[in-house]
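Structures are listed in the sections that come next.
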Structure I
Amino acid sequence: MCDLCVMDRRTFLKTAAGTAAGVLAGPLFFRTKALAQGAPIRIGAPLPLTGPVGPLGQHSLWGAQTALRIIESSGGIAGRPVEMLVEDDGGRPANAVSIMRKMILQDQVDAIVAGVSSAETLPMVPVAKESETLFLVTVAESDLITADQCNKYTFRLTPDARAKAKAFAPFMVRNIAKSWQIVYWDMAWGQGLRDWFRLELEKQGGEVVNAIPVPVGTTDFSAYLAKLQPASQVPGIFHCVAGLDAVRLSKQIGEFGIQKEYKIAGTCDVIFPENWAEEAPNLEGAYLVEQYVAKDVAPLNTAADREFRRNFQEVSKGIPPGPHSYASYESLFIYKRAMEASGYRDRRDTLKVVQAIEGMRGTKSLQFPQGPFVIRPDDHQGLLNLYIWRLQGGQANMLATVSSGETYYPPASTCRL
């Protein structure tokens, strides 16, 4: 999401478990066992595993690795083994693009499963189009990805800023506050949330009185928090900061006692499973909208959810999955289903895979724990449920499930597939 964290060379994960304990001087493959004759299917995964958005990239990687383990145990994809090539882009857009090009042209991958920060994902989207390579976006939520920048080869399962605003804004006005101030990352994702939430809040009779942009990589938020208007005048704070910055912001919210004065709301980037105990007191009482809640809470506590969480934590070494874990996991099962349905043999069959994904539907299961989904053929955007919950006493208190029908918005007029 930024041009921070400059590295002297590309860095890579050191262990098959996907931890960031160290780096190698070359790409790392995760390979399923040889299951049958035929060349392996190769999946490229340029991910930010270091830098401000490192936690998001790490969860995306763990989700993909978990799916590969299950796919291997069920016979691979059409009986063929699968290789996943992982490389750290450090969250830098230029790195993400160059790594993606290398994976397509040199490593001859069949598809790319990546796209964590919106800043790095947006310039990756045209690469998919020009190279005619399938690109499954796993985390990035900027509406531009399936609007102005949409193309035939790019799909996104995770909901974007438009869906989250439509899901959450009515609840925010009715149940939390009418007047809001937004603290947001000053890049495509944060700007999109700012604009769409402003629009949807106003539709509900609410308002955004104060919008405070903060640069990606901010370590001290005190100067920005000082710009907040008094809680007596504007009681609501909407938190739109992600990654390691979100952890630092939450800490300062707690240090200044802001959560005791204001009503805080946010999206899936406010609290991470691995930092839950540390962050929860700082965000006590906060309301969140997410696509997959880190806690084992209804309706995300079915047998399928428990099996998904068990498999995931075997890969992550005990860290529970969160909202940035499921999309890469489910995207690989979408890919597997489309590959097998289309009779894919090599890159010349990519358009057949694209056609198999367009309009694809799924029900809640081990392969799709998040719940029912549909991939809209008009813009390749995934439509699925969202969940509104409140952090109370260190636990997730589920308040509402918002269906994809309730958050529906038409495809953008700027999308031309």
Structure II
Amino acid sequence: MKNLLFTVFLSAIAWTSQCVGETPATDPIQLGSLQNSRLQFERTHKGNVAFLGGSITEMEGYRPRVCALLKKRFPDTTFTFTNAGIGSTCSNTGAFRLDHDVLAQGPVDLLVIDFSVNDDQDGHFSRAECIRGLEGIVRHARQANPAMDIVVASFVNDNFLHLYAAGKIPMPIEAHQSVARYYGASTVNIALALSEAIADHRMTWEEYGGVHPHPPGADFCAGVFGQLFDRAWAKPTPPSARVSSYQMPATPLDPFSYSDGRFIDPSNAVVKHGWTLGVPDWNKLPGGKRKQFVSIPMLCATEAGAECTLKFKGNAVGAFVVSGPDSGMAEVSIDGGPVRKVSLRFGPYKVMYYPWTVMLATELKPGEHTLTLRMVSGDKGEGHAMRIAQFVAN
């Protein structure tokens, strides 16, 4: 009965996810190679494993369970685990913060990436945007360590289940898996595994716990990761095995993917007027706040007319901001060229300060550029604020 109600529910909800028409794969695991990390774990007895993603990664759910699986499988290995999950962030933000939040912590042997749900329901990304962000992460990671093993995980929301029930592949999952295949990375498709488990009456969506899994759901996720490890490491390591570099494709899938993504400290901006650098007085600002952002200095403007400039090098520039009830509109110009307006309101901005990366200019000619950023008046009732945790560039 529960599964019948679930099917009716899936038929009734709005079809908000984009999809592609190919018949979905029936195997939730696509194995690239995890040989390099295994050699590192077994022979040096040290391992550095990083998890990069949104709130599903940040929470105490699947991630600590996967850590426990690794420690059980390699009991003589001392692991360093990096939790680089930040709720609500998408793959483009992941590409820009990879250096700061992951690579700066030391050489990574195994990287687990989770952004399919966020690219879908937070970013509402096109397929091109999904590829641009995820390829930026994967290509940058392999440039930093050509031997790094990578697992691209696809978690689940009700829209993904709806699409799989209709015989469709959720577009963000398909896009991310295309990047994984191109770079020889492994994939774990929790959305597909759960859709199959529901169809086989082994679990319900309610038991799983929704987008942020309850303990039974987190156990389910870890079980799929366990299947990946079982397949990858089923046979003993040959004595002759050596760590080897992955072959980097000569050309990226997207020539503008964020593979050189990085933060630029907002203190590098030149203020003309109206901007201040410091920790906002959050107690005076109504709305929810994310804990990661309440104590860090930000470049802030709260009035129309505030203007600053930033010199950067690359083909894209943006800002990692918190979007809240008083966020407004900005005018953007590159190298004194045409001016365009950019909205700074995103997600549930009316009730909370929401972290996201707003791209201010993309597909520029490589080289030195100057960004001019100016707050402008919007429609009646709109705010005029912008709070920048980091500028980003590629």
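All of the numbers you see were taken from the coordinates with simple rules; none came from a lab. Keep in mind that what you see is a predicted model, and the values were worked out from it rather than measured.
Computing helix-only ellipticity at 222 nm (-39500 (n - 2.57) for each DSSP H run of 4 or more, over all residues; to 500) across structures I, II gives -10500 for structure I. If Cα Rg over 2.2 N^0.38 Å is computed to be 1.02, which of I, II is the source? Structure II accounts for this read-out.
Computing Cα extents along the principal axes in Å, for residues 163-242 alone across structures I, II gives 48, 27, 22 for structure II. If Rg/Rh (Cα atoms, Kirkwood Rh), for residues 139-290 alone comes out at 1.09 when worked out from the coordinates, which of I, II was used? Structure II accounts for this read-out.
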